[in-house]
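Got some structures for you, see below.
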Structure P
Amino acid sequence: MSKVFFDVGISLDGYIAGLNGAAKNPLGDGGIAIHDWMFKQKAFLDHLKLKGGETNNKDNDIIKNIFSRIGANIMGKKMFIEGEANWPEDAPFHCPVYVLTKEKRKPWERPGDTTFYFVNDDIKTVLQEAKKVAGKRDVRISGGASVIQQYLNAGLIDEFNIHIAPIMIGNGVRLFENIEKKNFSVEISEVVNSPQVTHLFYTVENH
């Protein structure tokens, strides 16, 4: 049975992005550094059709496993705006992506089997459509924080992964603001550490 999950990097002081995020400043001030560990891995570079990268390590294996389970993505308009200006032509998804927005826009097809669909339905309806196209694979709620919070509060998340980078960026976007904590509880399923990052895996029980 397919699952719904999110997977995010976070700074040691609790931010998934810095302030002032924009197309020319993706992930905000200092936010890119949260993912430095990931940019070094072969599995990530392969996904971008780039060469090089580290392999035969825990971090690379985790990235490879996460990419292999995704059959569709859901993201917010702000994340799309920041990404659209910076992703390569062969966008790094290779499956359908549903962008939550009030903008009316035709689907945007990219090389490598990525198609962006711009939708203004409620989040449950969008998830139902994403599940259909994902088939037996999983749906990733890609972000940003507001979209993840909406799906958590609605009881629609089954699992999530957090990758804690050993850096502090001082200020920015927090992952767990505006959370209705009575709606769900979490349980640790696995913890994996490496010299570059600590990976936390959780299962969610929705109430």
Structure Q
Amino acid sequence: MPDAPARPEVHDAASFQAASGCTDAQLADLERFRELLADWNERINLVGPSAMEAFWPRHAWDSAQLLKLEPDAKVWADLGAGAGFPGLVLAILLKDTPGAAVHLVESMAKRCRFLETIVGTLNLPAQVHNARAESLSLKVDVVTARACAPLVRLLGYAEPYLRRGATGLFLKGQDVVSELTEATKYWKFDCDLLPSLSSSEGQIVRVKGLSRVRKV
């Protein structure tokens, strides 16, 4: 594993902007996203109660760091997009990038309605797919997911994207090593473990290539 880079101190909107390098317009879009998430969360429980307090350091920054790992990637797929982390954050930060597109893949209709509201309100370069991830065959540069499923199942969801040449960037926590051990019983793939910039316990699994060893 590479040495951990210096971890920026992100605790509010200003420190998020300093760490991410986002523009004032992007920061305004993120703030509007945060407000709408809080409003919707009272009705359909998109995130836990503590999530709003940790919006900037734990959720926005956790999502935004992915762009530093694949800075040339323009087309992304977020599997199990849920409340929009990392997909909506990526779409906001890629909003003015020519050719950028984020596919937000979510199987629950009520969450899709929330995602569509944010995409429409902020005029984001994103498309919401109310579908199971493995049922789609999208050509993307990067496929990502956060708090979606254990890696052994997540690779099954991501298989169609990885087989079409995508790089996988999957945000994981402290159990990542055990998840990798289990996943290698069923899948063959190349991967790197990258330290998270948002949490000392977090890691990012970068995956390239995927083939099935035996059925999960």
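Every number in this text was worked out from the coordinates using simple rules, so none of it is lab data. Computed from a predicted structure; not experimentally measured. Cβ atoms are built from the backbone, for glycine too; each structure is taken alone.
Among the shown structures P, Q, from which was the value 29 of relative contact order in percent (Cα under 8 Å, 6 or more apart) calculated? Matching structure: P. With helix-only ellipticity at 222 nm (-39500 (n - 2.57) for each DSSP H run of 4 or more, over all residues; to 500) coming out at -7000, pick the structure among P, Q it was computed from. It must be structure P, since only it matches. For distance in nm of label points 7 Å out along Cα→Cβ at positions 44 and 60, the highest value in the series P, Q is held by structure Q. Quick check on the output: 2.9 is distance in nm of label points 7 Å out along Cα→Cβ at positions 164 and 196, derived from one of P, Q. Which one produced it? Structure of origin is Q. A value of 26, 20, 16 was derived for semi-axes √(5λ) of the Cα gyration tensor in Å; which structure in P, Q was it taken from? Matching structure: Q.
For the structures shown (P, Q), distance in nm of label points 7 Å out along Cα→Cβ at positions 92 and 148 is largest in Q.
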